[in-house]
Structure 1
Amino acid sequence: MAHDNMTPSDWVRRWTPLIPRDGQVLDLACGHGRHLRWLASCGLSVLGVDRDSAALASAAAWGNTLPADLEQGPWPLAGRTFAGVVVTHYLWRPTWPLLLDCLAPGGVLIYETFSRQHAQIGKPSRDDFLLQPGELLQRCSSLRVVAYEDGFLSHPDRFIQRIAAVREISSPGSTPRYPLSLE
């Protein structure tokens, strides 16, 4: 999938309404900012992180940006929490615990990336960058999973896993409601 495509993921669009409006949303490995633009258009405060300074220059039109190499440098978000975390077409397993730590209570994780079968049809094709079967479910076991999919999408063709999950807040006497139809 072209990184300069500015159309937001259908998955991100579908689950954005779950993100609390009173905090900042992190778009990790944001590229040129297609999701920053979408999230900002929904009235959310956004922060995009990427190592590509040229991409960040265009992403800055929609919110705050932070240049950081997530794979070679230190974790740039230590001690920060976010109402939402969005990650698409990116996987770097060593950051998973740090990524989950920055999700605030009540915060929403929206994650979508390539699964192992994708290597049969294109790039990425290295196991380092492809999710194993059920891996997102396992990695999000401490969260309340609202939605999960693992399968094939076309136009462009790709095998993906995607999840929408919430770091629930314990609240005696109330049952949180996570609408499955948000449009």
Structure 2
Amino acid sequence: MSNQSMHGTTILAARRNGVVCVGGDGQVSLDKTVVKGDAKKVRRLAGGKVIAGFAGATADAFTLLERLEAKLEQYPDQLMRASVELAKDWRTDRYLRRLEAMMIVADKDVTLTLSGVGDVLEPQHGVTGIGSGGDYARSAALALMNETALGAEDVVRKSLSIAASICIYTNDSLTIETIGQ
């Protein structure tokens, strides 16, 4: 099994009219085989005030979610600061540096993409995507945001559906979380 690699995540966030929505598909693949179709890759943190979606190695992602939760306890209602502090640890801690995952995190005010190379990126145009189908979903979301009046949740649902029709590592078993009106 060492030659085989795990694939299969599409996480997308869209922000519009005071609402932020983060969604993810449920497929996990090992080489050419779907091993799970209903994984939950989007979670609420900080008493429901933050949504986090993850891509990458599951154990690594859960480690990062736990670390982010601790940072959010240390810096309540300061998602940007907690994320920057996590990114610092991720880059400098020998153990964390080896973790292979990415995250999208969002609260009522900000959406961020976090990576193991120290990135804490706030997306332009309120849309960001990660994972194997992330670019497909993000492209669809940008088009829908520019050409329609759909709300954030509808943009995420439709965009993830489009990504699932293109990316073989993405399915339509979705987990969707929303903050706002």
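Nothing in this text is a laboratory measurement; each read-out follows from the coordinates by a stated rule. Please read these numbers as outputs of a predicted model, since none were measured by experiment. Cβ atoms are built from the backbone, for glycine too; each structure is taken alone.
Quick notes
- Origin of the derived value -4000 (helix-only ellipticity at 222 nm (-39500 (n - 2.57) for each DSSP H run of 4 or more, over all residues; to 500); candidates 1, 2): 1
- Top of 1, 2 by distance in nm of label points 7 Å out along Cα→Cβ at positions 120 and 144, largest first: 1
- Look at relative contact order in percent (Cα under 8 Å, 6 or more apart) for each of 1, 2: the largest one is in 2.
- Top of 1, 2 by mean projected area of the Cα convex hull in nm², largest first: 1
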